[in-house]
Structure P
Amino acid sequence: MGAVELLPKEYGYVSFVIVLYCVLNVWMGTQVGKARKKYKVPYPTLYAIDSENKDAKLFNCVQRGHQNSLEMMPMFFILMILGGIRHPCICAALGSLYIVSRYFYFQGYATGDPQKRLKIGKYGFFAVMGLMICTISFGISLLRA
């Protein structure tokens, strides 16, 4: 019996949501690339310095929005992968909410006012908490089996 037979058929939704998050991150990366050109921040500079670039804060906000999403990616993926084994539809829905909130988190951050990242972006934290609960539920089910 292969691994595919062990997973619920709805686990396919989990796979699609994970790929969608990858697409979002590629898009955010292109936005950072555009900001590099617009604000004249050459590679390999990760963050612009105020004393060297009058648009440093604007660039840094775009860069930070993407960087934070990259920092959260491993946790998001592992919670989706594990929690989705037991609760694929719930995890796919929570993952979708997370992706939408991440988009608005990035858009808000990219305005240059970091507080705007939380207007809708804050709902991503609820999605992560839900994914943690699903993963804990999966762990408990393994221990009880």
Structure Q
Amino acid sequence: MSNLSIELHWHRSVPVLETGKYSAEHTVRYNDSHEVLVDAAPDWGGNANNTNPEQALASALSSCHMMTFLALAAKAGWPVASYHDYAEAHLGKNPKGQMSVTKIDLHPVVRFDTGFNVDPAEVEKMQHRAHRYCFIANSLADSVEMNIL
């Protein structure tokens, strides 16, 4: 199977590494070319202008789900014109009392070419099928909730 990688780089910007007195801002590089500034979530002292790992996780899930849905729709002959999602990661304590992403909500909205009609129940069924086949969803187990509109 595939091995997919990133490069992460952080350096200390203060003389001493002390709790609450250093920046967690770092760079993540994808494919040796695209760099993203990443930091802790704002509630944990991070810069709100940067991506945080929890958002990146929600993004990975949303992207994977969309690509799986599009593959299934193409196979079914559904002419998808656009796909939009609002994904939200929820932080909290897991059953072990540890801080974690306890749930990720997806809110996909699919639009089809003019003149194409499919029963909304069939679209919902396809969304749930996409969820079952999404690699990232399968990695996260039970923490994903589908909110089909």
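Any read-out appearing in this document is the output of simple, stated calculations on the displayed coordinates, not a laboratory observation. Nothing here was measured: the structure is a model prediction, and the numbers come from that model. Cβ atoms are built from the backbone, for glycine too; each structure is taken alone.
See the values below:
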| quantity | calculated |
| --- | --- |
| Structure from which 65 was derived, volume of the Cα convex hull per residue in Å³, for residues 52-131 alone, options P, Q | P |
| For helix-only ellipticity at 222 nm (-39500 (n - 2.57) for each DSSP H run of 4 or more, over all residues; to 500) computed as -26500, the structure of P, Q it came from | P |
| Answer label among P, Q for the case where distance in nm of label points 7 Å out along Cα→Cβ at positions 44 and 116, calculated from the coordinates, equals 3.2 | P |
| Top of P, Q by mean projected area of the Cα convex hull in nm², largest first | Q |
| Read-out relative contact order in percent (Cα under 8 Å, 6 or more apart), computed value 27, structure in P, Q | P |
| Top of P, Q by mean count of other Cβ atoms within 10 Å over residues 84-91, largest first | P |
| Comparison of P, Q - label where FRET efficiency 1/(1 + (r/R0)^6) of positions 76 and 92 (r between Cβ atoms, R0 = 41 Å, to 0.05) is highest | P |
